[in-house]
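K.L.:
Take a look at the structures below.
Computed from the coordinates by the stated procedures, all read-outs in this text should not be read as laboratory data. In this text the structure is predicted, and so the values were computed from the model without any measurement. Cβ atoms are built from the backbone, for glycine too; each structure is taken alone.
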Structure I
Amino acid sequence: MPDTANTVTLTVDGLDYGGWKTVEISAGLERQARDFTLGITWRWPGQTVAVPIRQGAKCEVRIGNDLVLTGWVFATPINYDDKQISLSVSGRSLTADLVDCAAVNKPGQWSGQGVLNIVSALAAPYGLPVRSEIAETGKLSDHTIEPGETVFESIDRLLTLFRVFSTDDAQGAVVLARPGSQGRAMDVLELGKNVLSGSAPLDFSGVFSEYQVLGQRSGTDSEFGQQASEVSASVSDDRTTRKRALIIHESGQMTPELAQSRANWERGNRIGKALTTTYKVQGWRQSNGALWRHNMLVRVVDPLIGFDRDMLIAEVTYSLSDQGTTTTLVVGPPDGFEPEPLDPHKKRKVKKGGNGDNFEYLLPPDWDKKT
């Protein structure tokens, strides 16, 4: 593969900047805005340094010909000593304004509208388009901006009801994402072949034996009093062998169906988070020349941790340092990201022999082979 395929270029005001000595570019399914930091070093003495890149400039970041980020320059820090000058440029996706800035819609209330319409309205004051990879949800009876909350906080509060992820794409648009929509990785993450390092905390402190969701909604002519004001649902998880109960107080207009779905999602998501693992591989591209991307399914074969299964890449970071180019991949069970996880009441069949792994007592063998 030619070196130009991995050349990082920052484009600002029609000018391309390259020659970066350090690179870090990150994106993730659970992040509204991807970010970058690029650095270069000049050595003394007698070198005049101009800094034409200004804070607030619109920019694009590419790896080779692949656009990976469209956003704003947020900082241009300078550090120097008696030997050298180090300059950096850092920025974030266009969608960073939704993370930082207040929801300013007036009136800030929606009734009887779907999620896509509400998210589009919340993003509109900041000029950001919204596209959806998910099926349209049912209509909400009500969503209201809370005083002082940011756009993303309002979006996140809304999407939590429907277990939907709001992220961004390389063009800086808001994306209501479907887990796995980037397809399947060509390469396998395999210990002893392409994995440089791995880290799995295997922390189950956030996993419970019972999940209860409590909420409320406004009354109607047919539903009023306690029937409307108190909404609850629960689900148990016999994979936790001792009693551990969690009660979640959900804001917004709840229905029994939403409450039950949220309880089911918490059950699946928390097991997934407990099995989240970080891998580092050499280079930024797979063997077919494609970049490693977040929101892709990847096969993980790691007998040391105990994985032999499909995982979802939740986050990706491209790095360049004195150690060369590396990609850090945060992966987790796809079920932990699904809006509607497997039926929690359905018994799981653990395979006898074959190519099972150490975690089939918690998860199905493969995402495409749900039991």
Structure II
Amino acid sequence: MSAVPPGITVTGTLQRQAWIDRVLPPVEMVRPGLWSVPTPFPGSPLRYVLSYAVAYDGGVALIDTGWPAAEAWDGLVGGLAEAGWDIGDVKAVLITHGHGDHMGLARRVREHSGAWVAMHEADAHPEHQHYRDLRDFRRASDEALRQRGGLAADFTAARQGTGPDASVFDEFTLAVDRYLPDGGKPLGPGSGLISVHTPGHTLGHTCFFDGDRNVLLTGDHVLPRITPNISPAPGQADDLLGMYIGSLRALAGTAVDEVLPAHEYRFRGLAERVNGLLGHHEARLGEVMAAVGAAPGCTTVAVAGALRWSRPWEAMVGPQRRFAIGEAYSHLVYLDRVGYLANKGIADDGTGVDSWYPLRDAGPRLT
């Protein structure tokens, strides 16, 4: 049974039981006019995405859509029907961030309903991404792995599994109709829904505070049990972990009755969960410092292999291997930015291979 982190109270009890039973949770009315609609996420350990349907303009606004797959589409359409809506009733789609499991069906929803689609500008136009097609993206991913110190065994492990095909990849390049500014009211001045920019998981990640119902829809920013992956896209040099830590702290004092994440289950105890996430990253930063201290000049891949994961390093294959290396890299970049480590391997023009050296003996405190 998956343990509940200390300090939080599970409110989505049916969702948590479904998570334990490894089945799709039910469609539920969270508050009048606000429904939780699960959509299957095939081939992913996350299992499903929780979309949210909000009564709006004589129809409904969707917050996130699910992965671009037939099962997810059927789940979305069927879930809306259970809540009393048709896919044609969708007037707006608000995307928390530019990952495929959150925006993957947005284009298809717009085609069926005429809804407008909104996302934060930083994810709608990520300047670090210039991929012509899936092949170009894979080349960029391999170059990033090389720079992190990837060896032949790492490339072999990272290429296991199928990954997205070209048709799915095309859904990730979505032209949105509107942007989501921080503090804006995307559904108009008469709505209590406010967009809150929370960069870290992505540059444009956005949560939604619903003042009418006193709930916070957190996308992937705050999840009840797992820690969101903080991992840069190929070619991205931003300090994502530093942004994530800042975004967490900014939300910690928000008084809400319930947290509605995009995965797992609803809960109470936002401040406690934020503190738990900060504690996790503090411990991880300490692990990274210890790994670099034990092997000065090590690569990012070597650091990743020295960290504790939920499964053995040898079992981390396919996207999981790349995510783990990216997670290690985000912690190393943060430690570099705050003066705890130095990378002496990458030249100013981005060539070379990571070579990390300690500047201090222990990591920073976050809590």
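K.L.:
One of I, II was used to compute volume of the Cα convex hull per residue in Å³, and the result was 131. Which label is that? Provide the component values of the computation, followed by the final result.
P.N.:
Numbers: I: 169; II: 131.
Considering all the candidates, the number was obtained from II.
K.L.:
Hey, distance in nm of label points 7 Å out along Cα→Cβ at positions 56 and 312 derived from one of I, II reads 3.9; which structure?
P.N.:
Attributed to the structure labelled I.
K.L.:
Determine which structure produced the value 5.4 for distance in nm of label points 7 Å out along Cα→Cβ at positions 8 and 256, calculated from the coordinates; the candidates are I, II. Walk me through the intermediate numbers first.
P.N.:
Numbers: I: 5.4; II: 1.1.
Label of the source structure: I.
K.L.:
Separate question: One of I, II was used to compute helix-only ellipticity at 222 nm (-39500 (n - 2.57) for each DSSP H run of 4 or more, over all residues; to 500), and the answer was -10500. Which one was it? Walk me through the numbers before you get to the answer.
P.N.:
Values: I: -3500; II: -10500.
Going through each structure in turn, the value belongs to II.
K.L.:
Ok, one more. If distance in nm of label points 7 Å out along Cα→Cβ at positions 80 and 248 comes out at 5.3 when worked out from the coordinates, which of I, II was used? Let's see the in-between values first.
P.N.:
Working: I: 5.3; II: 3.5.
Going label by label, the one that fits is I.
K.L.:
Additional query: Name the one structure among I, II that distance in nm of label points 7 Å out along Cα→Cβ at positions 104 and 336 of 3.8 was derived from.
P.N.:
I
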